[in-house]
Structure I
Amino acid sequence: MNRRDAIGWLGGVAIVGACCPISASLAASAPAAGSANGTRREPSVGYVSHANASLYYEDVGAGPVVMTTHGGVTENHLYWLMPGVVDALLGAGYRVVSTDMRGHGLSRVTGTDNGFDVETVAADFGAIADHLGINRFHLLTHATGGMAGLRFAMGHSDRLLSLMSTDASSATAPTDEAAETRDPTRIFGRLPPNPQGAAALLRGKTWDEILADQRRQSAQNPYLARLDFAVHPEAAWAQYQSLCRLGDPDALADFNTVFYDDPNPYIARLRSITCPNLVLVGEYDTMFVKPSEQLARELPKVKYVVLAGRGHMTALEDPDRTTDALLGFLATL
């Protein structure tokens, strides 16, 4: 599996050291958290219309806003909800706005121009914030969502209280060569649309077929290989497989075909991001170690955390250490 096809199965150094599916409309049934008296209000659930898409969100809690986004193709807002990260943020006094990227989860494209490019996906974050009357917010991202989050920060870092990029890159088709460059003027050629590769493994398939293939071939999949070494492997797999089923395989195949086309890291634009940054990556996330090192090298205000022993699905593989790293970073702001 090459780097581009593998991406489709998403999306200072500190080494730090039973699940069931939760549907998007059942967030209120999770354990109580997020207020001084230990109770949790039900989330406000809705859609935002932007650029030919209906963008799903859940809004819960009170305090500084943390907007979450997720990895590409197989993920959605449940990536942060199911392992308990959302509850931890609520318990720490944050308001959490969980979102599904266009074409993922419960978000739907409503026009012929699907907007499956990184600039449109990035602009969706601002559209959701505007709809909710939110001026500034923390943005918590994973993988593909981190690519879009970094692109949003390149143009709107004044709106971000912070940016947390987990297992991500500033290129949508990252390569080690591009990640190792320090020359902001170097240009790498863009890639054409790719209807084959991972997109072909999704289109026309049922989730039972897709997930059976993924589990059978997980040792060769750079994004899923470390789930077998998670703190609770079967729980991690169950969470992953449950959250996948919220998406539409054909829409996800369309997204995969066009989104991952740009190997350029945009070094000069990274250097222009003024908000505080957390860059977190699993030690064995082979696709994103070098891009994460590049982010840590080029972002002006950054804390860099490597989760020892972990791979790409850090929140599922090690919820406690992932949460501790996020909350520890937020506590410094």
Structure II
Amino acid sequence: MTSSSVMLDQNDHTQARFNGMPFVLALLALLMMGACSAPSDTASLPPQPYFGGPASPEPSLMFPNVLSTPSKELNGTFTIDGQHFFYSIDNPAGDHATLVHTSLGADGWTAPDIAAFSGLYSDVDPLWTPSGDRLFFCSNRPLSGIGPPKDYDIWYVERIGTTWSDPINPGPPLNSPRNDFYPSSTLDGRIYFTRFDVERNTDDVHVAIPTPEGYRVENIGDSINTPQGEYDPFVSPYEDYILFTSYRAGDMGGGDLYISFRRMDHWSPAIHLGPTINGSGREYCPFITFDQQYFIFTSTSKDQELQQHNHIHELKESHNQVLNGNGNIYWCKADWILALDHS
């Protein structure tokens, strides 16, 4: 459905709703509707890079009712200067996401809005390169930009001042006939990402290594990957640690977050981030800001609060709350996580 058809449908519903209603009552109703649909109050976002950062090593919800809402938010990521924040909003079925962003300007942070290159096909996993001039993301858009969706590929846009290039698909071998997700890059241009490994019959972390002939893609092997599946790898700019989600033995719920540290030519055994981060639901989409100060992730565990509902209106109201189980973006200080290298 196109944007224009959505607008026409909304106009038709509005017209039908107010047919036969006295003008004054209709005007009041329209004013109330406008108040209910007003954009989120970005005044609560501190006018500082990285929103000023979280104050605690304990995870907290990222700005309820502004960035964290009853919708399904995921994929929080900042630029290197902390003045641009991108994330994804998924539909309730979890199969069609849109890229959203907010930027810091002279008047504070802008209201979150759909990225100029998103909004039609499903776009997810926005991740900046360390240089800050290229934003990778994943999309099921066709190569031509027209027609039905395809499998998910890795795409990128170049930042040109305050504008963007057209989305670019780097092609094979970085992309494949299967879904390719979560492209996280290093200073020397290596790209870590998730791909379904046909031989292993599971999702594995792969790395694309730049060469004079193009990328060479490798499965990073058993030091990280297990038969249970690993995905959403975030690698540091210096390639000295990697965060990822896994379903391996010891998982507390629907996928937990782990960290592994680089040891010369191999990765250390993965360290579970424990109950401070992980829970009975799903923890995924890890990101550490480029200054190594703040850890951002998505969780459904921390949304789950057991409640007794005695009336239908209570049940419906709970579905419209921020902590409704759809998942939200959380953040905390990163120092204790990076200190696990020495524990």
Structure III
Amino acid sequence: MACSTKEPRMTVAGECTPAWEGEKIYLEAGRDFKDSCTIKNGKFKFDLSNLKEPGEAVVSRFNKKEQRRESTLLYLDYCDTYMKLSDAIYTTYNTNFIKGEVTGNPTNTAVWEVNDVFLGEHERTEAWIAVMDSILIDRLVTVAQGHDRASVYALCKYGVYMTYYDRLIPAAKDCLENLPLNLTTWKPAMELKQIYDQYATVAIGAIAPDFTLNTPEGNPVSLHEFVKGKKLVLINFWASWHDPYWDLVKEIYDKYHNKGLDILAVSLDNDKEAWKKAIRDNNLSWTHVSDLKHWDSIVKELYHFSGIPTLYLVDGEGKIVARNLRENNLEREIAQHLK
């Protein structure tokens, strides 16, 4: 889907509404490249001669009448990109996006198929919000199969979703393994490799990263030692100040403990007394550990989560068999793995 495998010149030109005549229009790509040009006869053309390689770019103008910045995202490739920018604007996530059309750049078109889910002009109804993530993941998996610049752009931009959606990790792996040789040293491709390597450590089938933390009594517990000889262990990253699943987890523990389930609860508390009180008051009778470092805990870095509760299932060898479990699938997953 890339514009060219021979990497010819890279150009960006276009046209816009007559109302912008004489204004400056800007293109910024990364931290190191910025160009501007003056709109003449409704036309503009950027000078990309000093741009080392393609990247995500922001094309923008300053609307003096409304006193606001207006912009659009453009995904550069080695091709002649032509933009038709209108004076129509839509606002999403506090950004004023310029409506327009881009031709001559199939890479940009492919990435915007993904971007449109979050950054497109949609009414944010409850129904739309409920399906946004699934649509986004479907489109990411599809574009990843192109093994091209568009694949890399999209997977990099939404790489954080590898934390929550298991389908993206193998999609990124396949993309990286099948990239053309000339793209493997491209900066965004190397960034994608770093993102993939980070999230692959907590993918289903990976050995859960080990850690050793203390119980409330000060006794060290190693995850890998804890799981040895057990059928199934639920790792529950939680805190005394937030865990809506307490009652559910207690029910599941009582129901499945004799069938081989154990729980290791890892707290993100920083107040030892509050942590101990929550355990005691809620009758949480399984094993508890913490380094009492709140969001600076080592486990947050190891498991790459941004919210709690975060739930993992691991087997007796420490292999991750399920992750990112929620109220609607926690018991089902546990029952399935204890068959």
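Among the shown structures I, II, III, from which was the value 0.99 of Rg/Rh (Cα atoms, Kirkwood Rh) calculated?
II
The value 0.10 for FRET efficiency 1/(1 + (r/R0)^6) of positions 150 and 222 (r between Cβ atoms, R0 = 30 Å, to 0.05) was derived from one model only; which of I, II, III is it?
Going through each structure in turn, the value belongs to III.
A value of 18.2 was computed for mean count of other Cβ atoms within 10 Å over residues 86-93; which of I, II, III is the source structure?
II
Since every read-out is calculated from the coordinates, none of them should be taken as a lab result. Everything numeric here is computed off the predicted structure, so don't read it as measured data. Cβ atoms are built from the backbone, for glycine too; each structure is taken alone.
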